[in-house]
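Chemist: In what follows, structures are represented as structure tokens.
Read the figures in this text as sums done on the coordinates, not as results from a lab. Bear in mind the structure is a predicted one, so any value in this text is a computation, not a measurement. Cβ atoms are built from the backbone, for glycine too; each structure is taken alone.
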Structure P
Amino acid sequence: MLALTSEIRTPYHGLRAGLKMALLCLATVALFSLDSIPAMLAAVAAVGALYLVPGPRFLRGGLGLLTPVWVFVALVIGWHALTGNTGAGVVIALRLVAAVALANLVTMTTRFDDLVELVMWALTPLRRAGVNTAPLGFAIVLVVRFVPVLLDKARLLIDAWRARSPRRPGWHLGLPITLVAIDDAEHVAEALRARGGLEQTEPND
């Protein structure tokens with residue numbers, strides 16, 4: 001599996017992982033305080049400007065990571081259009097795009113090892129309370145590892161759909177993408193079992 005970290009160096013690479021994660025949380029909360037289309041469009045434009053700082057190539061990479069999100073955007077807007085509340089659907093869709101793009105920006109500019117270290121540090125209180133945090137930390141790491149893999153496979157499914165149908169891909173791809181995720185999870189579980197599973201003990205602090 002591959003990490004999302006971009007090979008293009010940016011000013012964001014120099015920031016600490018903890019700081020970027022804290023800013024991501026604050027920005028996501030701020031997005032939920034915006035409830036109008038103009039405000040959300042401004043937020044999306046601001047996120048786009050952050051991607052433009054390192055250059056057009058970095059922006060294209062970020063847009064590529066958003067490809068599977070458009071399926072959910074279409075679903076959200078389509079559903080709200082059917083229920084007669086298109087405006088709210090557009091706001092939610094724009095919020096989704098902005099939030100995912102910000103999360104991708106953090107992972108694209110943060111080394112995977114730094115993310116793992118941050119996760120394990122955040123779990124320190126649980127570990128000191130006697131909770132074995134190894135499985136939880138490992139699960140979080142796996143989620144981060146799976147993201148780029150699932151995005152690539154979702155893009156392949158979308159390309160396959162476009163090659164065989166003149167219609168735009170929509171909710172029909174939800175089930176195949178889900179099945180792909182389950183299949184990958186089963187393969188990882190089998191690999192873990194073959195290697196003895198997770199250790200039940202952790203080193204003392």
Structure Q
Amino acid sequence: MGQDYPVPAGYLERETEVKKSRFIARVLPVSSRDEVKAHVEQAWQDHPDARHVCWAYQIGRPGSAAEAAMNDDGEPSGTAGKPILSVIQYKDMGDILVIVIRYFGGIKLGAGGLVRAYAGAAESVLSAVDRVVQQPEVIVHVALDFADEQPVRHWCAQNNARTGDVDYGAGVNMALVIPETALDEFRAFCDARQLDYRLDTGST
């Protein structure tokens with residue numbers, strides 16, 4: 001089933017400065033560890049001269065995340081990734097990655113100062129980012145004749161559903177992403193037209 005918890009609406013970046021060190025915080029929506037890795041690599045490409053690129057993420061429902069991790073990237077253990085993750089958890093958002101890029105300003109901050117600086121950087125970007133709550137969705141596979149394709153597409157347009165993969169052979173096989181709340185209506189629509197459909201048990 002889909003998510004019904006808040007996630008970041010998109011990418012946002014904020015910069016803070018603490019004792020001449022620059023902290024550039026980014027927030028992004030993510031749904032897999034591979035996405036996290038790609039965004040961290042992108043941060044290094046964007047800021048090759050940075051001293052540290054620290055991050056934390058959680059995927060899944062806040063409070064019972066399916067997956068979460070953090071990285072101090074060379075900062076003293078527990079002074080970067082952990083405070084970033086703590087702010088993420090406090091903000092109660094899921095499917096979220098926060099990266100904090102640090103340019104060292106020549107003045108050491110100490111462990112307590114680092115914790116405050118990384119938490120503050122994460123707080124600055126998470127307070128500013130918009131949230132969206134995506135309604136639970138299901139994936140349905142439908143087998144139909146060519147004559148039925150347009151009515152199905154019309155039904156999707158009317159019910160906030162969208163088409164995924166479409167395969168054309170002797171007939172048409174379509175994958176549809178349908179709001180969970182519209183599933184009963186879709187079943188009735190298919191039954192009335194005698195369309196074969198099956199629910200994808202691996203729906204996200």
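Chemist: Quick check on the output: 19, 38, 29, 12, 2 is P(r) over Cα pairs in 10 Å bins from 0, in percent, for residues 48-119 alone, derived from one of P, Q. Which one produced it?
Modeler: Structure of origin is P.
Chemist: Related question: Identify the structure, out of P, Q, from whose coordinates mean projected area of the Cα convex hull in nm² was calculated to give 13.2.
Modeler: For mean projected area of the Cα convex hull in nm², the value 13.2 is produced by structure Q.
Chemist: Give the label, chosen from P, Q, of the structure having the highest value of relative contact order in percent (Cα under 8 Å, 6 or more apart).
Modeler: If we compare relative contact order in percent (Cα under 8 Å, 6 or more apart) over P, Q, the biggest value is for P.
Chemist: Another question, then. Computing FRET efficiency 1/(1 + (r/R0)^6) of positions 88 and 112 (r between Cβ atoms, R0 = 35 Å, to 0.05) for each of P, Q, which one ends up highest? Walk me through the numbers before you get to the answer.
Modeler: Values: P: 0.45; Q: 0.95.
Max of FRET efficiency 1/(1 + (r/R0)^6) of positions 88 and 112 (r between Cβ atoms, R0 = 35 Å, to 0.05): Q.
Chemist: Still on this structure, please answer the following. Which one of P, Q has helix-only ellipticity at 222 nm (-39500 (n - 2.57) for each DSSP H run of 4 or more, over all residues; to 500), as calculated from the coordinates, equal to -23500?
Modeler: Going through each structure in turn, the value belongs to P.
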